[in-house]
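Novice: Scrolling down, you'll hit the structures one after another.
Quick note: the coordinates plus some simple rules give every number you see, no bench work behind them. Note that the coordinates shown come from a computational prediction; the quantities given were computed from them, not determined experimentally. Cβ atoms are built from the backbone, for glycine too; each structure is taken alone.
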Structure P
C-alpha cells in the first residue's frame, strides 16, 4: 500500500478546497430545509444565512428536483470544505512544529558551557512561555467574606473546583493565568477563569468553569458568555474549553486531561 506523505495529503486537500470553493460560488442561493410527512421527505428553501430550524421557507415540489439536489449538494460541500480547511490547518501546524523543533534543537543540543557563549538567534519557546507567565496583569479583587481557597502553589482562587483545575493544570504542565483580563468586542473587559498557553504553538486558549449549572439564571448567563466568546473567534474545542458541574454532579478534575487532549 502506498504511504501518503504529509505533502501529498496537503496537496490533495488544497485541490479539494479549490474545487469546493468554485462549486459553492456557482451553486444556487438559499438553504435547504427538510421535513417528513408520513415518512415522506418534504423540502423547503430558506433564505441564505438564516437558520433552518423553525422556518417554513418555500415548498419545493417534484418540478424543483434539480434545485433540491443542488441545494443539498451545496450544504454537503460547505460542510466538507470546513473539514478540509480544518485538516489543512492542522497539517500546516504539524509541519511548522516539526521545523521549529529542528531549529530549536540546534541550541538545545549544545553543552551548557557553549549555551552561555552564544546568542540563539531565534526566540526559544521555553523563553517565550516564561515571558508570558512573568508578564504582570491585574486580577479581579476578592470581596470581604469570600472564602479563602488556595492552590497547591499558594494561588488564591474562588472555589474548590477552580483549585482542582489549577492543581491539575500544573500537574499537566500547562502554563496558565488565573482571571487574566481580556477585551472582547461587544462585551468589554472579561476575566476568564483560566487563560492557557500551548507550550508548542504559543497560542492562547480560554478555560471556563461553570459551577452552578442547575441554576437557571446562571446557566443562561453561561450560554450568553459562550456566545460572546464565539463572536470574538474564541470557539469551543479549538481555543475555548468548558467544564461544568451541578449540585448533584460535582466536578471531576480527571476529565481535564481528555478535554484538553488536543491542546496539550
Structure Q
C-alpha cells in the first residue's frame, strides 16, 4: 500500500515538486530487507568487510583515546553514540546494493565516485547533521555524568561496583540509557532513509530528512521494530568489543537500502 502525499518544495521556475510517495511497511518487509541485505553482503563481501572493519577501527580508536586520556567513564557513551554516524559510514554499502539491484558493474572507483558525487550535493550536509548529533550526544552524556558523580573520576572498578550495586548508580544507568534512546530514535527518524535517498536521487538533504520522518510517522510500529533490531545488533556488537561490527555494519547497511526501496516509491 502507499499514501499519496502533498506537494513538496518548489522546483525551477516556482513549479511545485511532488513529495516522494511513502509506502506502508509490514514486518515481513523488514525480514525480507534483512535477507536481501545478507544476500548483497555475500555477493560483494570485500566492500562490506572493508566498511565494517573501517567502522570498527574507528570505534576502537575513540574508545582507546577516551581511556588513555582518563575519560574512561565516557567510553561506553562514545562507543554507543558512535552508531549515530553509522548511516554515513554505510553510504558506500548503499551504493553497492544500488548497483547490484540495477545489474551494474562493481568497482572501488564506482563506489567512491558515487559517494563523492553525492557529497558534492547534499550528502555532506547530512554527514554534518549526524556529526553534530554525535557531539550533542556526548555533551549530554558528560552533563549526566557530572550531575550524578560530579567532576571526580573514580577508579574504574569502584565505578562499576557503584553502577551495579547502588541506587544512585542504577538510576544513572537508567536515566542515561533512556536519554540516549530518545536521542538515538530522533537521529534514526531523520536518517533511516535519508542517506540512501540522497545517493539514489537528486533531492536536497532537508527533503530527505522530511521524507525519512514521514516514513517513520507513517509506519511507526514497523519502524520502532526496525530501530529495536538495529539497537539489539549494536548492543551485541558492543558486547563483542565492537568486533561484530565488521559483519553487523554491512548487514544493516545493505538491509537499510532495501528498507528504503520498500518504504519510498521510485521517482518518476
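Novice: When relative contact order in percent (Cα under 8 Å, 6 or more apart) is calculated, the result is 35; to which of the structures P, Q does this value belong?
Specialist: The structure behind it is Q.
Novice: Thinking of P, Q, which structure, once Rg/Rh (Cα atoms, Kirkwood Rh) is computed, gives back 1.07?
Specialist: Derived from the structure labelled P.
Novice: On to the next question. Using the calculated result 4.0 for distance in nm of label points 7 Å out along Cα→Cβ at positions 73 and 225, pick out the matching structure from P, Q.
Specialist: Numbers: P: 4.6; Q: 4.0.
Clearly, the read-out refers to Q.
Novice: Which of P, Q yields 3, 15, 19, 17, 14, 12, 10, 7, 3, 1, 0 for P(r) over Cα pairs in 5 Å bins from 0, in percent, for residues 65-136 alone, as computed? Let's see the in-between values first.
Specialist: On the way: P: 3, 12, 12, 12, 12, 10, 8, 6, 6, 5, 5, 4, 2, 1, 1, 0; Q: 3, 15, 19, 17, 14, 12, 10, 7, 3, 1, 0.
Answer for the origin of the read-out: Q.
Novice: Tell me which structure, out of P, Q, gives -14000 once helix-only ellipticity at 222 nm (-39500 (n - 2.57) for each DSSP H run of 4 or more, over all residues; to 500) is calculated.
Specialist: P
Novice: Given 1.00 as the derived value for FRET efficiency 1/(1 + (r/R0)^6) of positions 41 and 249 (r between Cβ atoms, R0 = 41 Å, to 0.05), which of the supplied structures P, Q does it correspond to?
Specialist: The correct label is Q.
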